[in-house]
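None of the figures in this text is laboratory data; all of them are computed from the coordinates on show. The structure presented is a predicted model; accordingly, all values stated were derived computationally and were not measured. Cβ atoms are built from the backbone, for glycine too; each structure is taken alone.
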Structure 1
Amino acid sequence: MSEIITTENLSRSRWSSAGAPFHVITKPIGPLCNLNCEYCFYLNKTSMFKGSKFHLSVELLEIHIRGYIESQPVGCQEVSFAWQGGEPTLLGLEYFRKIVALQEKYRRPGMHITNALQTNGTRLDSQWCEFLKEFEFLVGISIDGPEEFHNRYRKTKGGKGSYHLVKQGLDNLVKHGVEFNVLTVVQRHNADHPLEVYRGLTELGTQHLQFIPVVERSGKNGASERSVLPNQYGRFMISIFDEWLINDVGKIYIQQFESALNSAMGHVATICVHARECGRALALEHNGDVFACDHFVFDEYRIGNLQQQSYAEIVDGEDQMSFGHAKEKELTDRCRRCEIRDYCNGGCPAHQFIRFQNEEFEHNYLCEGYLDFFKHVQPYLNAMVQALKNKLPATQYYRFLADKKLRAGRNSPCPCGSGKKYKKCCGG
């Protein structure tokens, strides 16, 4: 585009369509937040935008919404908006009412618009929940397990634990029937207590979970004391998988398990961390700057500004295409040879900082944990695939386990969910 886009010339601006669907994580309030979580990698981004008001203006908001919709490929019938921060609810309800009004203004005939709001949950009162229910927002709420584990790092500005505030917000979501999922950060402290964390979360009423490992680089080849250890993360995920396998298949949906099952079926991983390439998930900051990824909001990864280029020009541009291809292109040799490569694909490039002798590229810090986890779950996922191919629910996986040693013990709960012992049920 040759001219700066404003609301005055917005009506005559034209956006080209991207070559493939893409996603934008929108950070309308930048890194501003009412909590002071010790491991948050975004709080220090304030130094990148000195003097900023940290507020995506209504003018930029309208440019974003129209541009995001119109830059999707021709024939696209659904556009998903994601609102993150910082803490996006600090912008207030009226700001979000403006969002849904603009989405309705610019959506194509027959197009379905969805919204996902990632929040710490502390500001979710009845008014917010009524709005979220009315406009069918999917809410992601951050909880690190039971109170003891949550309060370790997720603190208020005054240094106090935030669990009770988050619990109030979550209770309001449940009361108003708002669809939500839980995002749990796995750090050095809670990673040694996987079942306490998992059971504490499911007791809150959530059916959808995702676990995000804390990986903070420290020095040339190491990680901070808060960072989860690689093998610790593997054990954490394995313990939860085994619990889920016995009691919760078909009841609780865990992002990492769903994505791994997708890979076992020969499909593309559903989370970018384990996709073969990156590049189709941009991050929009409050000032209109567009970055290659939410985890790469650094000056060197600023790839455009939505007042100067269309989203299609940005996402299909040379810089972003190179960024996306680099994930597969820059795998280490040991990664390329790995038996679980098709499940892992090297993990997130943001975590690739381990140097090995005779390797041209850096290796993923979490490699050991990923290897343990994927090797452990592979036979069970393959059995689930066989169950599905035979038009049976995934809960019937145990019928297709090639190795009988992997089946439930005779006195264990039957995996079918009957509540009976295995020997008195399907193992009889």
Structure 2
Amino acid sequence: MTNKKIILEKDLIIKKVKTEVEPFYCGLSYQALCVNRDFSIPIFIYNLLPNEEADIKITYYSKKCCFAEVVKYRKLSPLRLILNKNEEKLYITGSAPLMSLDYENQLKFKQFLIKSLFERNLKFANVSPIISSNCKQGYRNKISIHVDYQKNKPILGFYKKYSHELVEQFDIYLGVYAIREFYKNVLHSPTTEYNKQLNKAIFNLKPKQIVLRAPKTSLATIEIIIDTENKFNRKQIDKLEELNKQKPVFKFSIFQNKKWLNILDHKGIDYEMEKYIFSVQNDSFYQINEGITNLIYNQILDWIPLQNLIICDAFAGVATIGTYISSKAKKIYSIETNQNSINKAIENLNKNNIKNIEVIKEDANDWIVKNKEKIDIIIFDPPRSGLNLNTLESINKSNIKTIIYLSCDPKTLVRDLRELSKYDYLIKEVIPYDMFPQTYHVETLVMLRRQK
């Protein structure tokens, strides 16, 4: 049934809206929003599954589409899981929009998403089955927690999507063990005298955000980044240092006015991946899901031929990919702009006794333009925005034979692959990985070869 005559506008409440479609994932957008097309423009509805019925409220209106939230559920899908009170608090923020589906159906949605994007945009139908995550929750080694204050009391949680409404969280379900324990026992509900004092010392700094980072293998070691705009004094830092000395497994950093202060001059935390150790500190990048990352790196290693080739590891972070494949390369250029990542990359190469990697501080896009003739294989692991046009044009003028592209955004990935296909690069393999269970995000690994 269509409702073309209803005039849509912000804050409008529409009753008994439903989207009937089979299979269910055909009724979800790439952001896992239920899509209703019964009106003059599509309505994307948060926290509603296809084949459910609900009263909804328009939260955003434009001439092309609307976004809405559920006011009242009237009929639930048999696929919907019943969440406990704390899980529901996470779900309504939009941080875990697939939490209402069992894991098998989450994978079906993600497989359909990648397969349909590649078939529709690239005429490529041979997408491999998605690689599942051993950890469905408790997989994230980094969590950013927002802080609001009510009568000087800190409230911790996540903001609802596209709003300033903070939803308090009593547990961090997606975080690894050390993150969940620190959050519950120190930040949210301290019970011991030490934890109460540490809580007070942290919130005396008036953080607006706290980032927790810990290896999955750790029971206690954790980096705590306190992001504050508040001015602090030496007495406050002395108190935090005094408490930190009692538990040096806590690695505190303060970020204020774009400057870092590492308490007790800590050197970050270490992650283990097979025989390698990677040290990470402050804002240097490391993949979120360590189990899935290991599988991805093994696949990349398998794709590298034993031919002593020159490889560029673009957007290299702390040189994890380069280190992992170094045994198969003659020379690797590790390109990165973040200074903390560069410092840690050099430290990691020394720690792992890697001699054939050169770390270069430069924008990867700029470096490729100037050095395109010396590369045999290039590995891209760019930010969500993907590659820029200059990089793609430089690849066209290069001798690069093989491209390995790891992407966390299927839409920018497909955009870039369409451009590369114009330069005689053919897609040889596409493997989706569930790096982010409970969310709509998918990590996709692609290998391309030039036909010239």
Structure 3
Amino acid sequence: MTMLISLTEWESIIVQYDDYSFDKAARQAAQKLNQAGVLNILELRDCIRIDANSHVGRVTLGSLQVNVSPKITGLPLYRLLKYAYGLKDMKLFEKAHHFIDSLDFFDLMVYQLYVEAEDLITRGLSRDYVCKEAELASPKGRIDVGRIASRAGLLGESLPCRYFERVEDTLLNQVLLAGLRFSLELVTDDMLRMGIRKLCSLLSDEVTAVNLDNIVIRRALNSLNRLTESYRSLLTIIDLLYNSCGIEMKERSHEALLCGYFFDMNVFFERLILRLLHEYAEDYQVKDQYALRSMFAYDPFLNPQFRNPPTMRPDFALIRYGKVVRLLDAKYRDLWQSGLPTNMLYQLAVYALSGVGDNTATIIYPATEDLPAQKINVISPIDGMQTASVILQPIDLIKTADLIHHDRAALRRYINSIIVLPAGADSA
């Protein structure tokens, strides 16, 4: 009998051995999760401690199933995912709103894949010309004279022909079918699974199957043009689902050890903040993964390993008139409830003290309500003077999702008020 353990991101739980115990396979799976930084699973004398982080999803460890859910769910999460990854904004009826609220994280992604694929199939799949060679009684295209000559004349009542047919069995449609079939391994909602199977059945009549991997997904993305741009959103979802599939689906040899899949909400949150900055920090140029290259350097006489110096990379830099004016980092962690970990404080303090910008570094973190900013001053222990400051700036994801859907002008004002000009920054 499977024991279900449910927790939210950054939550911890203790499972008593009276309820469950690890076998060898479960221990190996737990070790893989620990090494991958997905979950921290610690086996103690009389219990098992499970610590979640920014990864959400589910995994099976022997007879124990662990489900990790994000704090923001349902329609707000659905809207934020669509906005962050540039997915199509499909018109939803009121009934669909209630359905979305009942879905977990991966089902939300699969639902978006389903509605976009259904819309594409209804409007008509992309077709392409494919070269074919066949023996035809009624010739079309070009007669293959070379083949006739190679076999010393005609044989029978048909002619070898080379011609082109416009077919739906293209790379884009093959990847779409493979992505839909792959999503069946992830979906938990029965109604959604039925809908996906119906689409697979419709596609498989004209489209052949391919093995889904990163190479074929990249090929499909690179093949897009203005005529097939409608596939970009679908391929983005398939790429997200495949690369969130977990260790066992990419390494089939370990399937017996680990069965599960996780998505790192840090990646989503950073993508969301990047798009918000690009669209609403109008007076600034935004550069992501900005490199502070000259901060650290090995002494050339004391570097026997000839190593390159480490490079600090803030998530975002706001640039105005060619000069960096502020450094920002996005961390998917509730810093209001849990406080700022020392490693994050040290990292942001280094950014603030780097001399790049205004001696202020801002860490943006998610919230589900409107919270005030916090400010930590960096004080010199020599003279007691303030040398820099770190700002902890929450962003209300519920409010942001609502403004994305209803009022982009108000969203612009909100983002500028909390990100571009965070409270207290000018007094650093």
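Given a value of -0.47 for log10 I(q)/I(0) by the Debye sum over Cα atoms at q = 0.10 Å⁻¹, for residues 56-159 alone, calculated from one of 1, 2, 3, which structure does it belong to? Value -0.47 for log10 I(q)/I(0) by the Debye sum over Cα atoms at q = 0.10 Å⁻¹, for residues 56-159 alone corresponds to 2 out of 1, 2, 3. Quick check: 1.1 is what I get for distance in nm of label points 7 Å out along Cα→Cβ at positions 336 and 368, calculated from one of 1, 2, 3. Which structure matches? Derived from 3, not from the others.
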